[in-house]
1. Where is FRET efficiency 1/(1 + (r/R0)^6) of positions 14 and 174 (r between Cβ atoms, R0 = 30 Å, to 0.05) largest, in which of I, II?
2. Computing Cα Rg over 2.2 N^0.38 Å, for residues 230-373 alone gives 1.08 for which of I, II?
3. I have 40 for percent of Cα pairs over 30 Å apart, for residues 46-285 alone, calculated from one of the structures I, II. Which structure is it?
4. Ranked by FRET efficiency 1/(1 + (r/R0)^6) of positions 222 and 318 (r between Cβ atoms, R0 = 25 Å, to 0.05), which of I, II sits at the highest value?
Structure I
Amino acid sequence: MLRIKPFRALRPPAELATEVACVPYDVVNTAEARGLAAGKPRSFMHVIRPEIGLPDSTNPYSDTVYAAAKANFARFQKEGTLVRAPREGVYLYRQRMTLLGRTVGQTGVVACCHVDDYANDTIKKHEKTRPDKEDDRTRHVIELNANAEPVFFLFNDRPEIGAMIARDSGADGAALYDFTASDGVRHTVWECADAGAYVGAFANVPVAYVADGHHRTAAAARAGAVRRAANPKHTGDEGYNWFMAVLFPASELTILPYHRVVKDLNGQSGARVLERLREVGAVTKSSDPSPGSRGSFCVYLGAALGWHRVTLPAASIPMNDPIASLDYELLADRVLGPILGVGDPRTDKRIDFVGGIRGPAELERRVDSGDAGAAFCMHPVRIDQLTAIADAGAIMPPKSTWFEPKLRSGLLVHTLE
């Protein structure tokens, strides 16, 4: 069963929350991070992407970068940008946004999870991690002595936890933080009056699933192992045995697709690619670039050809195989490899990934500008597909899920001591 515990957070004063809060480190590159933090000395981006304050030529994995992260984190505490909560607590974190013309939202429980639950698969994974990114976040945790950002978990709905969340998130006036960010997402955080009730309720939850933050979760576990090995008096109660997460009921979450763009057409014309796609499935001209259902995708090969929908024969999809039946896997096996010559999508530099929040217009821009030869608009993965894959101990293709809204970093920080 899942273990959670309250923690004594570092957090900004309410009046500074909007200045401190920022998007997660892995949804922006260095240039974008630098732009978001420009003129904002209290932005938590200075802690999670500290290279933004260093020369452009700085290696993002150099000692200087981690030293800057540590110095900025210390400065935030010294200046009162982050202050220690008066007691250990469990929090609720609600987000609301308008997405594709409708209001969506999610409310999760912020607490610490145990690193051993990650090791023993009580916390289940569905993605492989890249060694360089995992090494980076592990060192970041160790240098700061803190989990700077929460990871994003989901669990199968339980009525008793849902009732507690509904009860404790009902009063906006009692919120610790309540603000709307520049992207239109409203963020509200409450401290729960009875942390022990949540600890007890989650003790009946058999498993949780990593939704977003595989590298941060792996890094937290590795950092805990490093500290454990260095402590001859280890008891299991130390702060390094725990890491910060937001746990959301599965029914609350919204998964968007992760689209694909390919740099070139592998020496072929767009018309020839369409011919070859007709050998894969039914191809129809489409004014709507969004796939209608599983087993289909839309392809854009430039303004002259426009969008086409490709529908794979239903009988050809192995629905009893949770991986082989994924649209991303079908696209890779039947189109990206044999038609466009794309190799391993984890390493092939000819393929790139575009989060669903950016929409088909971004795919068209990439192709029309010459940055890409083809773009594929995908159908989103369902929650039950994700959990089935994790339960089977299998690994999804890279960049298969894009959750919205994204958590903000800097509102709550867990220190290891």
Structure II
Amino acid sequence: MLDSEVHMDKYILVGWLVDGSGGPIREKVVLRIGGGRFTAVASVADCSPFELSQVIDLSHCTVLPPLVDCHLHLSMSGTTDPQAREEGRLAGYDELRPVMLRHLEDLFTHGVLAVRDGGDRGGFALRLRDDGGMHPAVIVRQAGRAWHRQGRYGALIGRHPGEQQSLAEACAGEEAAIDQIKLVNSGLNSLERFAAETEPQFTAAEIAEVVRIAVSQGRRVMAHANGVVPVRRAIEGGVHSIEHGYFMGTENLELLAEKGVVWVPTLLTMKAFATNPASGIKGLDRQVAEKNLAHQLAQLATARRLGVTVALGSDAGSPGVLHGESLIEEVKLVMKAGYTLAEAVRCVTVNGAQLLGLEEGFGPLVKGARANFLVARGGPSQLPRKLGFLEAIYLDGESTALYRRNPVKHVPPGG
């Protein structure tokens, strides 16, 4: 029986609880909330008649932690129209500001309450934060502008060190108030030749020096890297996460597990290439994109077996990858690779929050945690699809007025 001495607490009956730990999904659970936190999480059988008489009835719903998108680009549109993408590439801040605001709202309505922006050429997402444009319920971790080697891929999302300047000197001189440093250590995946790899952009020693600087500043380092050698050098350099990681190979997956480096696999981007022939991507071979995706899914299955920590990122802003809804599609692909629903939810909630340093308020949903959670109508079998049509979003124990699809029904005593 729950301790019901404090009758001011709120009681919520949920049909199913996916708490974010990766453990078994629980049925018929009562959440007791006081002071914005869970004061108890218990089965119906352990509740007193008083508690059950006061319960808010969400027995037709599944509850889970807020979602975290660990890799996206706020200033980029997921449109597949070539002309619109080119206009967006050339646009300035004033044109992109309403686009970013719309993306933030799209994220929120899909229950994505924390994101990590992977950078843009003009530092536009940083500027949006500085002029007070961020969504009140969405936390944004920022890389500002990524670093790439001069003459190599990366200009779309960042810049390169100056003449006669080392990578470490460039990173140490960063003046923007960024949350993490992003390095680009390979090119893009080929959409014409299956498994084609590019040379690494930086050495392990160069990366290690950047990591040392970042850690001294309280920052982490994320590395765009595809292919065996670029990924291995990034891991050897001590980065905190590998972004994309296509064709990295089993030995690198083993290194990720051994060193505790987080992998953000960004599966949906490749699926979008395979299913959007009108995207205007030069040299796009849909069959190659399909094979690339199949290989990445196989790597993910191996990562699960090896115990690699996986966090999810949609890479929203890529062609055909929309903000908010695409993270739900990413969850579906992770489950296609063999992850259970509970494991996939852990990847898209708790693992992502830990990577972003946001453990507070992002699960697991246990006693003492902040009462932030999503409510999806129906049982677990309808997830992740129903995340696109949330019943409610609770912040600090209250159904936020920022999002309301259906009013919450109170069950009267004896009802």
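1. Details: I: 1.00; II: 0.10.
Ranking I, II on FRET efficiency 1/(1 + (r/R0)^6) of positions 14 and 174 (r between Cβ atoms, R0 = 30 Å, to 0.05), first place is I.
2. Going through each structure in turn, the value belongs to II.
3. Working: I: 40; II: 32.
Label of the source structure: I.
4. Going through I, II one by one, FRET efficiency 1/(1 + (r/R0)^6) of positions 222 and 318 (r between Cβ atoms, R0 = 25 Å, to 0.05) peaks for structure II.
Where a number appears in this text, it was derived from the coordinates with a stated rule and is not lab data. Fair warning: this is a prediction, and the values are worked out from it, not measured in the lab. Cβ atoms are built from the backbone, for glycine too; each structure is taken alone.
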